[in-house]
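Student: For reference, the structures are reproduced in the following blocks.
Computed from the coordinates by the stated procedures, all read-outs in this text should not be read as laboratory data. Predicted, not measured: the structure shown is a model, and the values here were computed from it. Cβ atoms are built from the backbone, for glycine too; each structure is taken alone.
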Structure 1
Amino acid sequence: MKDFFVFLCPLMLLFCACQRPSPLTIYQVEPLTKVLTTDTLFTDQPDTLWVARGENATFQFVITSKENISNLQATIDAKQLGDTSIGWVHQVYNTNVPKGADDLITTPDNYYPDPIIDDETENVEAGKSKTLWIDIDVPRTTKAGIYKCKLQVQGENESGTCSKRKNFYVKVCPVTLPEEQQLKVVNWYSQSDVKYLDEGKDLEIGSDRYLQLLQLIAKTGARYGQNCWLIQERPKLKLNADSTDFILDFTYFDKAMEMFGNHGNMKFFCNSHLGGRGEGKEWSQGHYFNLAYVKDKKIVEEYVPYTDTRLKAFIDKYYSQIESHFREKNWLNMCAQHIADEPDRMGTESQQSWSQVAAWVKEAAPGLKTIDASFEIVDNQDISVVLLGENISSMPAVPEGSERWMYTCTGPQGNYANRFVQLPLIKTRILHWINFKYNECGYLHWGFNYWQFSNDPLHDVTPSTNWPGGDCYIIYPGKEKTYPSIRLCAMREGIRDYDLLRMVQQIDPQKADEWCNSIILGPDAYNMDIKHFYQVRREMLTFLSQQ
């Protein structure tokens, strides 16, 4: 009998150890909620997420622990759906606060959740938490139904390995998004900041290595709904055979176009700006423009005011070659030309200079559309990109053959929707509901990867200027990779919402307007109740499922 107990006791101890409760707890948290470092109380909010085929199912989980845990990692079983991305939401520092918002998120430590880091494990201190982001592709071929997915987190504590499991659910509705998204979306990329993907090493813009790293930015943009690109790479000027004039060499430009076409989901592109503001000039003064000519068998380049008498001849020569090449490549129908960014209001020399030079470009290249961000609709502008503001609701009708887009940047601030890290995440998602409400078929933002404005872009989004934190970039740099952000995810989900609204509009325009108007009450007034928001989405999906 004694020998029996000697044998049994180790087994009992082993059994008890196996049955020891996990110190980990998993909470499902609404993904439009920003989880702060100062948050300590969480409520599990299990909810079946409704999606259309062609969308992404996005989930957020908070993991807490009663003990110190190291090397915490997560796995997902969602094999019946599509590819799954898993990442930890990290916090970034910001002290540049947007002005005038009634619902601004503030914290005592100035840290806010944003980058999604998918290549690290986490350590969790006892009584603290970590936030996990799950992103599941739902292919257009997915059968309608409810799908059970399984999350497991596992780490190490003093007793060895500990783990916790949680089930969550996706309802795929019998609704399929169109193959091509209907909203045109562009964020500008910074050429000089591509080097951050190679630890800041010197990088020759235009080199094979540069294009290799730039394609990482293109792939990230495509995955999150960017289908338009401002091509910063310009055709190069070179001498003609007898060195009496310049011609355009498109070799490098075509390489960039091929790269974006292969990796960037590009359906539309814009040529980089011909001009900009003169150094030290007032906003209302006339723009300056690039000019080139040949002197003593050398190409001379200058930056001149729009009144320079040589400018029109240069534009004739330059843009006639642009149009000829684009026509040959069959690119004209998917291209627009930037003239100079943000011409000022009607009656200013700034707007006059923009309109004059745009007229010259259109004369030299009649097949090219013109585009620019502006405060008002400008003469000779085929695609007007207007700032979100009070006057957006009273814009005149778009002329036939033209388009109107919306943009945000360092402004608007106040209660307007935007992408700053201190705004509620729903304000980023509903940007594209605003697109729908005011009949704007595109969205533009200048800051995709302008990491140069931060001293530590992966950890501190406070710009070196007075712009609000998060305005300069919405993706983060890693070693030969980019990290998305929860703001970028919210943008993509809003782009898909726009598709759903358009689908409803094709069947019942009044219903589409009613659902949109229940969220977007005015240019800077919104119903931001998250439960209401998802209820509206479910109603739209139910309506479309019944067609």
Structure 2
Amino acid sequence: MGLDWSIIGIYFLLLVGIVYWSSGKQKSTSDYFLAGRHAGWFVVGCSIFASNIGSEHIVGLAGSGANNGMAQAHWEMHGWVLLILGWFFVPFYYSSGVFTMPEFLERRFDARSRWVLSIVSLIAYVFTKVSVTVYAGAIVFQTLLPDTFGSPENAFWIGAIATVVLTGIYTVFGGLRAVIYTEVLQTVVLIMGSLFITFYGLGKLGGWEQLVVTAKPNAANFALWRPLSDLNFPWLGVVIASFVIGVWYWCTDQYIVQRTLAAKNIQHARRGAIWGGALKILPVFIFLIPGMIGWALHSKGIMNIAANPDGSIVGDKIFPTMVAELLPLGLRGLVVAGLLSALMSSLASLFNSCATLFTVDIYDKLRPGQTQQKLVAVGRIATIVVVGFGLIWIPVMKVISEKSKGLYDYLQNFQGFLAPPIFAVFVLGMFSKRVNARGAFVGLLVGFVAGMTKLTLQTLTQSNVISGDGLLTSIGKYNGYYACGWLTLLSIVTIVLVSLSSPAPTAEKLYNITFRTLSTEKRAEWKESITIADWLGTLAVLGIIVAGYLYFSFWLS
């Protein structure tokens, strides 16, 4: 055990060194929020990957693999969506010089849309991403160190609070530069640690063939494509929801896009997105499949996983249990460091994005003309406040997660109700000249109200607060992935109809802000930044994704 703690200690010393180096370079808002816009493509891609892969992925996706097989792998095949980010969205964001996605909406529409997106994004970050990530990390502490702090319950709360506070400290002092450069280290540790889990798990099970043989009797539950009659993961609903959520998350969400805005130039931003797309396929192999391996080991009696009252295994405890039971000394410390790095990188990214949104989109609007040093100080205070709200919400998140089908399913459902209006307003705003500010504002409001109504009714139905055969119960029980599609359609129709009922935007307002209104100079600038390496990288990512889909579509047949 001493060797494990030594490895963890060395890892954290490296983090401290990076934060110390970064803290001396925070002289302006560009330094603090966008790392001075000096990041290369490799760093950008690693940062995108590490920001996405938090402890909710490790814990929740492994749990999903155990409980649902490949059903939620569609969300992890999103390398192609990162290509959309790099080729279509990044050029607009980067050349406009914006810090935030709400700021971009104001350029395209007006301040009303910016305010709506800023406020909704902040609330969503605090009460979903921050709380889900912290809860998943606490589960890791509870499983790996159940008696270290007196009891498993104590380990849960001490792990949650300590990690949030420590991550908040290094985000406050280091800014985005500290976040993205620590994420390069965290990406390496995370991938190495998770690959060891897969290697040792398959070795214990008897190889890949044994996993396929064990899973085949449960092929209906572990399949990548489920029939339309499936109550939880009908293939059409999953395809629609994963696409909408994917474009929203990867192409319009401050949390991810902020990494590309820190790139040296458009070329590095594009290549960073392509590199991130290549890395994105890894979670299927290093998190989801290990969850299935853990299920198979439990089914064969080789490893014991905690069980629910109905006898089913607690999927969210599979990965940390595999770490504790399968890995030798030293490697266990490396993987624990990877788990902690995933938690901290996601939280750090969230904290910095929240600070950016509040400072640039709210504070600077309410009190314009502040000095750069003042804005950086406000960003640090905003980070501390977000840390506080995240801690307050942990008990509530604990209850919500225990009553849902697992962290990953809960997270995707919530995002499926949040994403549609944002997806609609960004896509229509970039590809249509006719969509105007009034349409965007009304569409955002209608979409958010409808989505939160569905979320509320679904939560109340799942917790048996409302029941019976009434309309509210039917809406609550309606499949969340299909609901995401209907919410997207509602948002699009609302935006289009309201826009058509009011004057079109002026040519001056649209200059260089939609695809159809790009200047000749801007088109030429973007084309000159493209080389053969960009095309080859794009084709390689698409090839990997197609191969993955082909294999896993038939692997249990």
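Student: A value of 2.5 was computed for distance in nm of label points 7 Å out along Cα→Cβ at positions 252 and 340; which of 1, 2 is the source structure?
Tutor: Here the read-out was taken from 1.
Student: I have 26.5, 110 for Rg and Dmax of the Cα atoms in Å, calculated from one of the structures 1, 2. Which structure is it?
Tutor: Only structure 1 yields this read-out.
Student: Out of 1, 2, choose the structure whose coordinates give FRET efficiency 1/(1 + (r/R0)^6) of positions 292 and 444 (r between Cβ atoms, R0 = 30 Å, to 0.05) equal to 0.15 when calculated.
Tutor: 2
Student: One of 1, 2 was used to compute distance in nm of label points 7 Å out along Cα→Cβ at positions 156 and 412, and the result was 5.4. Which label is that? Please list the in-between numbers first.
Tutor: On the way: 1: 5.4; 2: 2.5.
The read-out was computed on structure 1.
Student: A further question on this structure: If helix-only ellipticity at 222 nm (-39500 (n - 2.57) for each DSSP H run of 4 or more, over all residues; to 500) is computed to be -8500, which of 1, 2 is the source?
Tutor: Source structure: 1.
Student: Looking just at distance in nm of label points 7 Å out along Cα→Cβ at positions 212 and 276, which of the labels 1, 2 belongs to the structure with the highest value?
Tutor: Values: 1: 2.9; 2: 3.5.
Top value of distance in nm of label points 7 Å out along Cα→Cβ at positions 212 and 276 goes to structure 2.
Student: Also, I was wondering about something else. If Kirkwood radius over Cα pairs in Å, for residues 108-195 alone is computed to be 18.2, which of 1, 2 is the source?
Tutor: Among 1, 2, the structure yielding 18.2 for Kirkwood radius over Cα pairs in Å, for residues 108-195 alone is 1.
Student: Thinking only about relative contact order in percent (Cα under 8 Å, 6 or more apart), which of 1, 2 has the largest value?
Tutor: Sorting by relative contact order in percent (Cα under 8 Å, 6 or more apart) in descending order puts 2 first.
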